[in-house]
Structure I
Amino acid sequence: MDNSNYNYNEIKSRDRLDEKSPIPLYFQLQEIIKRKIESGEYKPGDLIPTERELQEKYGVSRITVRNAIEGLVFEDLLVKKQGLGTMVARPRMVEDFSNLRSFTEKMEAQGAKIDTKVLEVRKIGAPERIATHLKVDPGSEIIYVKRLRFVDGEPIALFSSYIRGDIGIGEWDDFTGSVYRLMEKEKGIKISGAEKIIEATSSTGEEAELLGINPEDPILIIRNTTFDHVGTPIEHAEGVYRSDRYKYIVKLKR
């Protein structure tokens, strides 16, 4: 068969599979589902037809359907929900590691509406683990801030911030916005950089309840230590992010 003149775009204009095409059936099915998502026929949060329904509609094997779905899950277009089925994924918020910005600044850059629920603000003695990150003596006075962050009305991340008590930030300050802006604009602190550690784990009961997910659902934990212009650590923050709504991109050059 001469495939040189086969029009690849034809599979994007129909709702059927072509068994004579050189393009694999699973890929053709992917394109059909993707087109339905892009056109709005399948909306974010909608369940797509079951594997059996797709098999019957398109006359293909179970493995073909599964390969098509797995490919779209990999592309972040679909997500599997245990006990429910496969649904159209909501777009994830993206963080680019090429520069240092606060959560608020990153989300605003993507045109998202940010809201914050401050759950707790108080002075505490630095636990040994936190004291190590901030390079202070254990028991030293620090400010503890716990916040739930919303993007377009949906809870996305839960933050616990530990701020040195000797940089002029107190319990009376406004923590509903960016802590970086609070430091730089109101306190005159120059931020030079940060160190991030990313881990994948499962949510606890409290985290799941606040973030609107199920216990044991996968989450990302981002531990971030921020430094001032002379290299002094001034904040250690630990963020719990919904992995279904957040992802990171690292740009590398060689």
Structure II
Amino acid sequence: MLYLRTLLFNTGYYLTGIIAGTLSVLIWPLLPYQRRWRVITLWNCFVMFWLQLTCRIRVRVIDQRTSDEHPVVVMAKHQSTWETLFLQHYMAPISTILKKELMRIPFFGWGLAALKPIAIDRSNRIQALRDVKTKGIERLEEGISVLIFPEGTRMPLGEVGTYYRSGADIACAAQVSIVPVAHNGAECWPHKHFLKYPGTITVVIGEALSTENADRKVLTEQVKQWTESTIASLPLARKDGIYSPTQPRKD
């Protein structure tokens, strides 16, 4: 049944993704960005709905913010595909920092391109860092939040990578707040695994951190400590009580 449910989800996911990608190309020259993202991210909403209907994966949001400040720099844990889909809608309008290869994927890449992401070339690290800061500030000045994964790549469950200061650098330069995000999405939607596991994903949106007179290194460490401690305190997402398809949870 687990295989069948995942297969059903993937079928709807890819078919509707093709439709959404094609639609994004058609409306790109017709609609300004502020209206375009509202149309395109309806697909993200559908994916969350379809995920619940087919795979019985629900989402529990704990939003700790006390203000609706926007734009901001969102710094999130990167474990899965799930958080990119969820945050593109929940925190919209938002520009995601991603590798430029993703833009070449037919249909899905087209939809990403229409959302004004910040695409970087990882083979040229120095130029990539410059692009991230320059374009990040540009997006914020346009009233668009910026989504960055501070560890730079997806991290396996239970592992902690180096938190880079790019996110704090952009936020301090643009004088906007940082919003940290923690979640356990990969427990139900593991990266590079076919199966999707039923359960409840918990995502915590942290209180905004002010960048006024703040040190970038200190801010980055604050985000790291809050994110990792929050993830460690989350309840198990999967209904079967298993932390990972391949390894036990490290409590």
### Message
As an exercise: helix-only ellipticity at 222 nm (-39500 (n - 2.57) for each DSSP H run of 4 or more, over all residues; to 500), calculated from one structure in I, II, equals -6500. Which structure is it?
### Response
I
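Compare Rg/Rh (Cα atoms, Kirkwood Rh) across structures I, II and report the one with the greatest value. Don't skip to the answer; put the middle values down first.
On the way: I: 1.11; II: 0.95.
Structure I comes out on top.
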### Query
Which of I, II yields 18.1 for mean count of other Cβ atoms within 10 Å over residues 153-160, as computed?
I
### Query
Of the structures labelled I, II, which one yields 24 when relative contact order in percent (Cα under 8 Å, 6 or more apart) is computed from its coordinates?
II
### Task
Work out mean count of other Cβ atoms within 10 Å over residues 105-112 for each of structures I, II, then name the structure with the largest result.
II
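Values quoted throughout were computed directly from the atomic coordinates according to the rules given, and no laboratory measurement underlies them. Keep in mind the model is a prediction, meaning the values are calculated, not measured. Cβ atoms are built from the backbone, for glycine too; each structure is taken alone.
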